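The next part holds the structures, each set out as structure tokens.
Computed from the coordinates by the stated procedures, all read-outs in this text should not be read as laboratory data. All values derive from a computational prediction rather than experimental measurement. Cβ atoms are built from the backbone, for glycine too; each structure is taken alone.
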Structure I
């Protein structure tokens, strides 16, 4: 098992803020819009240095999406920012009609996704956003795993032509990917090569998968771990190559088990390489108020849940 260490923890939303600011320095067409959450989305540096390119629309998320879509007609590259629940569920009609259907170059950037939003509770902890966004034709869906990868992803989507959904979070988590990494949209990142089982994780669950891999190694199980930061387009080649070697898979995501990464992997395997699969995800429920750690434990998204899912799926191999 390849060893991963970290010297600090940072929130992925801060990676977005730094990446947005750097994108603004590199390209004068990058603009930012925010729905009254500039501080929470870490958009302060961009707003302070480029006030003429920052629009505070207030608590008017649907209007923000419409404005962003219109700005693309003039060649601007708009980044919209608010909580994931308001970035998707509240404005789905506007995204579908004004952004996806029209193939507008809008970057929908969403913080505070999943259970790790914590004490704000079920009304804010959207667990359906990946499913909502990946079903929109032409929409790229990205869910990076740490601060460095979120920064790199933000810079990459500024150069990509087309609509993107970028998902990140509030809690401080280990920073373990390279600071100078090149982010490739649609290209999986091999965390650890193994032979017994494939663990496919996204977002905050990647570090949990690494922890699980270390525990599995102590049990004599050699896990291949893949970071799928781009859920759409899915790196089908990397997944199939891994499954041809290991013969079984566990998918891990901070999302409802319906509609997320796990279902995308299942669709691929059903059509190309039928294989045993176990899901580590929220089991068709809303969240509740609590600390991020408490909620991840209660809803079955802990390291031990990955270990148990691996042990179960290996027994299903023929």
Structure II
């Protein structure tokens, strides 16, 4: 399990590093082309790449800091640091990219209409950007596909409830970047054909809108993880079924899970033990059940098992308020 986590972490780091290299390379080219041609769309794309590069730096920090082992001050580890830095990365997209793109778009549309000059330089730059971003997107989407296949989860569900926020961050950034390149090319081309800078400015506004949407999606996903999102409902149900197969357990009264890091889940369960079980047998049963759960579900990091009566009305009402139904059969 430790080796698998290490390989996953190395692959996440490589995915982010590849995206960072692509964004820095194309960002410099876009900036030069934008300054030479005066294209607001290219300058917006340069800001887009700058925002993505900032995001990747923050994601690298997230990967490194979240892998630190648990200690006295953080007994559950530092896994949630990945969510925190990923949230900052989403904000970075908005601050450094979207705001500038909207400003540049409005400036271009409302400013004096100037003839397009040296527009040809934009096309090879955008073509190179498409290649670089495509390579990064292929790596990130391949990583996403492998993860979703292993977890038997759709890509849409994973983007909404990510197991590793660095993956969906890079995938969303790269896909947004590819769309942004196409939009910029259309804006530059229409500006050249019509002689109106409105098209160039409109492309900048669309790029800014794309960045806003990307930032919102990433922020929402990391917000849920930071607040304390439960594990995949299918996994929760599988844990409940596995607990109820133990001969010492009469019924599962309550079951709480929380994502505390990438590949790390906290489990707290209250179970109604068979009345005939002695204190010594209960202790041995808890240790055995803990070991069996870890073997069957390797992502479980900490497991707490507490005895509880399924007939207790207060407990049943709390569970009903949380899940809409009592877990115990009654």
Structure III
């Protein structure tokens, strides 16, 4: 199996979009290489804008570009795409309903050695609370490329979140990317695992180990946090009667939070959440950080065993 970073999926998707649609523009805040935007820059220099380390200005410029019918894609680290510019996104993009695609790399803990000041574990919560904002968190190269292309087809603000490390590229490159539609990766009857981003692969691996323990899992890849695919989740939990969520994000405000609200309103069941619990990250190797903060297959397995006992 090939291992490749999800940010490369964004870069290749952006290039493909640029070739298809002359209204696609790209803006970057001094991180062209890190965001894999070089190919777009080289092929379409007149449609690429290097704004420097001025993320707030980048969001304002992007909002203005939409007035003429352009579709701007902004690129920087997830922390700088949200925390640093929340006011500009809220006022100039979300409130105004501008057709800006906020594309955010190096999300979660797996930014690694750059540490807590560059990592972000709150961004999904910040973005999903903005009215009208679509929030997408992809799991591998193929899905990120398809998502990048798909978000250009919908009108309105989008937050697209992806990452730095090389991860297994396992999803079908020919499967149409449907915004707001989850994907069932494994069929089971004992527990539902709802996962997103880098923890989708960890969940798939956990399900394999759980199968050896005679525990069968529904594994659902939720790439779109907002709008959430309520139906695929409710159909699954009415069968399994318990659920585990898994995400590289803070438990507060993330995917687990959205799923818990859905269950509380429609079908209350035991829930366990795999995520970071009210703490910042730290510098370290990506895989070691995932293990330390409990974002790995082993912890998903423990959470599954725990939630089944609560049924």
Item checked: Given 22.4 for mean count of other Cβ atoms within 10 Å over residues 69-76, calculated: source structure among I, II, III -> III
Checklist line | For distance in nm of label points 7 Å out along Cα→Cβ at positions 93 and 229 computed as 2.5, the structure of I, II, III it came from | finding: III
